[in-house]
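Input: structures, listed below.
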Structure P
Amino acid sequence: MYGTTLIHERHRHRYEFNCLYERALTEHGLRISGRSPDGKFVEIAELPGHPWYLAVQFHPEFRSKPLHPHPLFASFVEASYRHKLSSVGQRAATESVA
């Protein structure tokens, strides 16, 4: 979504990812895809295979504007639109067979 491997976001959250559960969660499919520069904190987690599942520990809304949305918001809207088109196409195909 960002087009780069290193991103800078404002982290300001009172809750943190509990690393005691990291192994169990990653063994069952959760992907830790972003960490703090020192590697101590989980900043981004994803669920591969889901149309759009992303959890972040930062505030993308601070860097989003109506005509220049944050990459996460733009990606979410795009995924939602693709999902809607896919759902409409599947429904039309089902109705034409019936």
Structure Q
Amino acid sequence: MYWNMVQQLAHHTVNGCNMNIGDLCASGTISGPTPDSFGSMLELTWRGSKPLHLSDGSERKFINDGDTVVMRGWGEKGGVRIGFGEVTGKVIGK
């Protein structure tokens, strides 16, 4: 990564944008070098040239209008798991 989280926080707030308790900061997609470590649809489908095959028999190259995207995140150590819950958004076309 180019900036660490402390630097990202400083960049975010230097122009007067406040942070509040409970605010989440994210760095974007952090992926590894192998297909099992890819973190975005663009990487997973190799820019659309390798579609994902879904359990219903359909395939996807990109996220489409009308799709609902659900993100969940957590950290775990020593049997203790802490998460921020679920974030859901629906893709709506123009």
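Suppose helix-only ellipticity at 222 nm (-39500 (n - 2.57) for each DSSP H run of 4 or more, over all residues; to 500) works out to -3500; of P, Q, which structure was it derived from?
The read-out comes from structure Q.
Here log10 I(q)/I(0) by the Debye sum over Cα atoms at q = 0.12, 0.17, 0.22 Å⁻¹ was calculated and came to -0.61, -1.11, -1.29; which of the structures P, Q was it taken from?
Computing log10 I(q)/I(0) by the Debye sum over Cα atoms at q = 0.12, 0.17, 0.22 Å⁻¹ on every structure in P, Q gives -0.61, -1.11, -1.29 only for Q.
For the read-out relative contact order in percent (Cα under 8 Å, 6 or more apart), a value of 23 was computed from one structure; give its label from P, Q.
Derived from the structure labelled P.
Using the calculated result 0.80 for FRET efficiency 1/(1 + (r/R0)^6) of positions 22 and 78 (r between Cβ atoms, R0 = 30 Å, to 0.05), pick out the matching structure from P, Q.
Label of the originating structure: Q.
FYI, it's all coordinate maths here, none of it is from the lab. What you are looking at is a predicted structure, and each value in this text was computed from that prediction instead of being measured. Cβ atoms are built from the backbone, for glycine too; each structure is taken alone.
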